[in-house]
Structure I
Amino acid sequence: MKQWTKLKEHLAYDGWRKIIVRRYELPHGQVADFDIVGNGPYVTIAAFTSEKEVILTRQFRAGPEQVLTSFSEGFIDQGESPEAAAARELLEETGYRAENIQWLKSRRSSYSTETQHFMLATNCHYVQPPEPDALEDIEVFLLSVEQFRALLHDSKDEAFINIAAGYLALEKLGWL
């Protein structure tokens, strides 16, 4: 497969997210513009307590305009490792600290500059009340592994957004 030729790009919008317009010449000669979301790398933390409970969050998301359930997530700060970002975000958003954090997998998005790093946090213990960012309104809750498996398999539930991370974590822990 041939690489496309980037002809130019410009920043179309610079807000909470950036929108970059990239113009490409495709291998067969057609020229097309693509809107790209300019996002930095971030972590998604599949977190589990020592009692085999899954630590999840609920929060309103502006895109779908509904409350979604997810693992804790957050951007990686400049110079920060994914492991350090995962520890920081987990503590900020849930109040839990993990004894062990490990990388599971990274994923790229088709129309974004972001890289999502799936992290596994185990033996998590509650240490303090959550301290989310000013624009976050987060509800933290726990599910048993059995309840979590049911959530992953519920084809009608569109509110859980980290399905891939959930399956990767359960597989790594041997709980699938």
Structure II
Amino acid sequence: MRDEETKSLWDHITGECFDGPLAGRRLDFWQVHITNVAAEVAAHPDTILLKSGHQSLRGSIMRMFLGKRMRYTNEGTMLAPNFRSTMHQQIDPRLPEGEQGLGLTKELNQGKFYPVKLIPSGGEIEDEWLGRRVRITRNEIDGVPFAMWADTGEAPMQLLSRWYGFSFTYPDCEIYSG
């Protein structure tokens, strides 16, 4: 990502600026739990839902011109034309590039990737990471996994990600194998 004010480049996962006048700085970040409307309403029946009819001109043009040229990986991940040219290194071959998973992170250099397919829908797994037990549940309605420390119930830093993106940011990360 590039900011408009200084034209600095930022890592969208860590919030760290890696090029430009703000290089070395880091943005504050917080977790966002990804879900869908059905799961949100089931968990919080009083939720007020708002829907916008706005479609950006840029998005409409991208869909119109790139729709037929979008490339799918063997895992179904959609990649825009020339996407690979933006990658600054080879994709880690330990998992398929489009494998979706929950990545847990600690600091800027520690991560562990939990492939979604290894977490039962509507179930949970427990694992040890960094000397602590972590419990990962996967919502049956939206299929999205979420992690909590077993001892405190607090959530570690986590993000739902494709393998190629997570492994670029955390190249020596562990991979949960079941």
Structure III
Amino acid sequence: MDITLVLSTVIAVLIASFLGFLFWLQRKEHKRELENTNNNKANTSLQLQAYERLTLLVDRIALPNLIARVNEPGLSVKEMQQLLNQNIKHEFDYNITQQIYVSQNAWNAVKSLKEQNMLAINQLANILPATATGLDLNKLLLEYTMNDAKGNMHQAVSEALSYEAKKIL
């Protein structure tokens, strides 16, 4: 009788231990799934914030908005050229880390806009006479945005960023 009791107790302990181990594995897997879900939510949030910041960047370096924001009367064409380019570079550099959260296409579009705007500023500043004012450059840049599709490139880039952000949602 003692052997039967000992054997029954050993079997009961083994079964209880096995069930406890299975329960522990199940809890561990559930915890891992929750962590993955939380990580995915955090990643999605970071991506959406990056698209939001890049959309703001695109708006801030759009030539009409840039001109309205940094316009200073009395500057020469070269001084205005430098001021506009510095602002574009500053805005871009401030947001450069956002590239790790967005698609390569989105980042390339933002980079292209920056380069296109700086190219337009430099080319148009160079065709003006040395006696021209910053106001002359600003007028020429605004005409460019109204008459050339590349001048409105910021709208296409904004739409592309918006489209990609909506895909994440």
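Every read-out reported here was derived from the displayed coordinates using simple, explicitly stated rules and does not represent laboratory data. The structure presented is a predicted model; accordingly, all values stated were derived computationally and were not measured. Cβ atoms are built from the backbone, for glycine too; each structure is taken alone.
Computing Rg and Dmax of the Cα atoms in Å, for residues 8-47 alone gives 16.6, 46 for which of I, II, III? Please list the in-between numbers first.
Details: I: 14.4, 47; II: 16.6, 46; III: 17.4, 58.
The structure behind it is II.
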Structures I, II, III, by relative contact order in percent (Cα under 8 Å, 6 or more apart): label with the highest value | III
From I, II, III, which structure was helix-only ellipticity at 222 nm (-39500 (n - 2.57) for each DSSP H run of 4 or more, over all residues; to 500) = -3500 calculated on?
-> II
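Where does the value 0.00 come from, among I, II, III, when FRET efficiency 1/(1 + (r/R0)^6) of positions 16 and 64 (r between Cβ atoms, R0 = 35 Å, to 0.05) is the thing being computed?
Details: I: 1.00; II: 0.50; III: 0.00.
Corresponding structure: III.
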Here log10 I(q)/I(0) by the Debye sum over Cα atoms at q = 0.12 Å⁻¹, for residues 32-135 alone has been calculated and equals -0.50, so which of I, II, III was it run on?
-> III
